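What follows are several structures.
Derivation of every value follows stated rules applied to the coordinates shown; laboratory data play no part. Small disclaimer: the values here were computed from a predicted structure and weren't measured. Cβ atoms are built from the backbone, for glycine too; each structure is taken alone.
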Structure I
């Protein structure tokens, strides 16, 4: 038995493990799995399917990675799960492979913290440096931007989008798309901007002021929403962060937009 792999671990022929990977007691690793340098599976971890685990990832007990998607149309097609480097997956995290009718791959970025019981559904795209609190859940094909923080028990509806630097309150039922830099309350309503997160991440005072002005125009201004968006495109053309919000709003989407009062 190779050093660093516990004798009770089951490693299928064909699995590719970097020389310094540590595999703890009672882990089960499938034949198509690839695990990069410095990764550590502490114990009782199941890794199946065509799953890639990046360098330096730590996986705590009872996580299940790369299992079949929860999609009744799935028939065992060779889809994938890719997890970026430096992530921490706490106990009972689940992440599923993609589907042939979706993206074909579930992709998780680098440096994320996924707390107890967090779930990433099939075909999701998750950015870098995210934080998923306990039991935060993504439905299939959701797209989550970099530096997003999702509170415990919050649920993102399938096909939903959450823009960069957004903060989702604990227990929020998120059925609409959340703009970049947005703050969603515990009832799933857009409650303003993630000002604390913006300050912590070093956004300038002037940029924050511009984003607040944009928010007021979009969600509290006069006229129909489409007209307010068109005005904002002109008025905020000099602010890249504001244009990111506007590009997000104008992109093709399958869900309505999360707003202070209702979806539009």
Structure II
């Protein structure tokens, strides 16, 4: 389905310039009717014993800071989209309970696709401002476009589909069809054990035949699995100069913990490229 509306998650308290440029370009390229901005903040995280005293001045300062950051994010969002789309809307909240990921996922009932920044793997995540990306992807129920940290435009010169014969991959390719139709080149890649290589070639051929019926000309590529699959897939994407990676998000929930598979975590959610993921 071609999207008619998107939701853009802004990180409160951080610059969102590149993300907003990418989202604005996306909206114009696909002639979207509606763009919804969303942001959320939790109170500052204070760790200590249950009876630890927290000064009232600190709580009040934090409340004021949350309000300032959310208002600044809204101002950024409106400046990026005013006059560019028919309808814009802003949603934000200061959470006293629940998670940022849960709040954003709930709001996604109103949009076809979410654009969200990748989290920098080199820094510790600030959970008062950023969601647990694993929880967000697994709860979204919509395709999620992970915007690379330095990307200000979605590069559709070469889209690479990482294929596994699973429902998540089938869902991801179907969700990505509008982007694949707009791409200059599309390659479907599967990594397989040497004894499964013939079947992998048959599977990727089925996928490119299906894509052809939907107006997408694609090439197939099946390779023997090396020692570390995530690294191998990342090397393939780099060699193919992939501007967009498409893949299924694999993961599950444990008690109080959302867990992504290694390929999803180490390849699809990296901050150095854009990825379209579906669960």
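Given a computed value of 18.9 for mean count of other Cβ atoms within 10 Å over residues 107-114, which structure among I, II does it belong to? The read-out was computed on structure II.
Output the label of whichever structure in I, II has the greatest value of mean count of other Cβ atoms within 10 Å over residues 59-66. Intermediate results must be reported in sequence, preceding the final value.
Values: I: 22.4; II: 14.5.
Checked I, II; max of mean count of other Cβ atoms within 10 Å over residues 59-66 sits with I.
Thinking only about distance in nm of label points 7 Å out along Cα→Cβ at positions 171 and 211, which of I, II has the largest value? Answer by largest value of distance in nm of label points 7 Å out along Cα→Cβ at positions 171 and 211: I.
Out of I, II, which structure matches 22 when relative contact order in percent (Cα under 8 Å, 6 or more apart) is calculated? Structure of origin is II.
From I, II, which structure was mean count of other Cβ atoms within 10 Å over residues 163-170 = 17.4 calculated on? Show your work: numbers first, answer last.
Values: I: 23.5; II: 17.4.
Matching structure: II.
Quick check on the output: -5000 is helix-only ellipticity at 222 nm (-39500 (n - 2.57) for each DSSP H run of 4 or more, over all residues; to 500), derived from one of I, II. Which one produced it? Working through the options, I get structure I.
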